[in-house]
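Here, each number is a calculation from the coordinates, and none is a lab measurement. Computed from a prediction, not measured in an experiment: that's the story for all the values here. Cβ atoms are built from the backbone, for glycine too; each structure is taken alone.
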Structure I
Amino acid sequence: MDLRTAKVLVTGGSSGIGLATARLLINEGAQVAICGRDEVRLQKAAEEIGATGIVADVSLEADAVRMVATVIETFGDYNVLINNAAVGHYALLLDQKTDEFTRVLANNVTGAMMVARESARHFVKQNTGNIINIASTAGSRGFAGGSAYTASKFALTALTECWRAELRKSNVRVMQINPSEVVTNFGKASGQQQTASERKLQAEDIAEAVVSVLKLNDRAFVTDLTVWATNPD
């Protein structure tokens, strides 16, 4: 697609991969809305990159419905969803708390579904659109302590495949980006130990991947794209 015609919603867009993606899309000529739960941080990010900020929690259905409606009203159109909002939590099975497990699924799976559903209703009506789910390499292989997070990303991969089968006939491209470890505040916020290194993936690398698949002519699409660091420490 021509990104100068893109009207985009980036969930979880006030930091990390979401913010880097929103910034790059705006630099390419797109109109972009970003959402987040922290109003102060969201508005600061929106002003910094020239995006529209929408305070919303994707795990709340009313917020998901309102957010998509706001994007359509603000831009007069809407054709790209970057389903990026996610939370992390890591614990061994013997220590796993049910409320934390449920919180991760509510954000990373149910939230992604609700925002995609509201977006797809508009895309199908106009017979064109794009949904990009930001998943993870954790969605293809589990690891100790990763029950909640990996389960959510395995589930997102399944959702991507289902939506693709349903929406292709309406010219809606459903794609997935699978980052390996990316140096952002996400790991720290979820209690995961992470060592910063210029040799590890940066948020901007994933933003480039998102833009690259969107730029394909609308007659073509990438089903999924996995991004690894070449030689991390």
Structure II
Amino acid sequence: MKLAILDIDGTLTDTSHVDTICFTRAVAETHGVTDIGASWTNCPHVSDSGLTHQIFVDHLNREPTDDDLSPLKTRFFDLLHEHHQLDAAHFAEIPGARQMVSQLAQKDDWAITIATGCWRGSAKMKLAAAGIELDRFPGGFAEDARPREGIVRTAIDRARQHYGISRFAKVVSVGDGLWDVRTASNLSLDFVGIANGERAQTLAEAGARHIVSDYRDLNGFFEFLNLAQKPME
């Protein structure tokens, strides 16, 4: 059996923009930090936990505690729900993602796991808002690690336990970000990029061999999934 590792923001759901808006506002409202641009730029780990850690170190000169995270996460999730009620279009699927997941889940030779830099609560909310059913599948989230590599390793380990498999014949990471390509390269995983325009060019320059703009050509995507290779060095 082969394993597909699916990212969420920008890969399955078109939620990167609303996620940034809500996260930025939640940090300002709960901890009084209003300018996190430099923390975004300097953050070595592109995940909710990684960015939160960077913000606290940069602006508050300490690491965040559980008592810091609880109100931040609660406000962040509330803001996501509020934005969804105002305009559900901010939580659209990447074209064809819902059908892709449905068909992939029916394939006997493929298993699915989630690996996202989102906290579990926001990940599940965004998937539900986009109508993408992944609740029954294992995954790795921002609660599991700050580095993307740790999140992906957790997702793979949980997939092994979930499916009762010690080793997958092929493991393919599907993502939209430069950090996704780098993580796949660092872990020696095959990779398929989801991007178009300049973002697609960025992924290609980082070593991605197979890139599609979305999932409307399902046959083409599944062909790339089977042909996927590790990013070029």
Structure III
Amino acid sequence: MQTEANKPVCIVVGVGPGNGEALARRFSSAGYAIALLARRTALTQRLAAELPDARAFACDVAIAGMVEQVFAGIADEMGVPDTLIYNAGKGVWGAVDQVGADDFEQAWRTNTLGLFLTARQVIPAMKAGGQGNIVVIGATASRRGVARTAVFAPARMAQRALAESMARYLGPAGVHVSLLIVDGVVGCPETRAQFAGRADDAFIDPDAIATTALQLARQDRSAWSFEVDVRPFNEKW
């Protein structure tokens, strides 16, 4: 699973400011060639120009035909992926009578269907090679449905169930599936402006999340983790 430059290929799905960009930079610095996937390519094209052996691909992960086409292009241009990081997420905040059916469906399509579609593109080669990593960036909402997560929590719960099912199925084939539960507000320009009164160390550092994801991808198969939490030291939980 190597590129022509003898680098393992990592696909980062859902590259935006914050986690996505940090994941791309961290895995690039660790020696991976990076496929950068997002619906809009302004950021990914800039990153592709900056990072060595990185390429940007426009992709809506909820559209099966587009996913299949993009992943075929990645395999042709970069090689068979070693690692898939699923960071795409969507949801609005609101109680059950404050959100619409379209909100509910779109959250499920991005958080769960997208994982299903993208994972199916990498699983055959990973199984055949007896190795590979699928790292899912999840959320605390996958464990509890509070009042204003009527859209977000069901989608994230379904995502967690899918990830666990894949982990149980693919582990014996040598493919490591892990879920990184993000509990807290990720620090990026948008969230820091939104929570202007919050202390700096109350945000989760995206670079720290990316480092944990890399650790999961490099775990020895004798001691694999499935679910790992990350939260600021002062976060209530």
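Key figures for this structure:
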quantity	calculated
Label whose coordinates, when FRET efficiency 1/(1 + (r/R0)^6) of positions 129 and 153 (r between Cβ atoms, R0 = 25 Å, to 0.05) is calculated, return 0.10 (choices I, II, III)	III
Of the structures I, II, III, the one that 0.25 was derived from, the read-out being FRET efficiency 1/(1 + (r/R0)^6) of positions 97 and 201 (r between Cβ atoms, R0 = 30 Å, to 0.05)	III
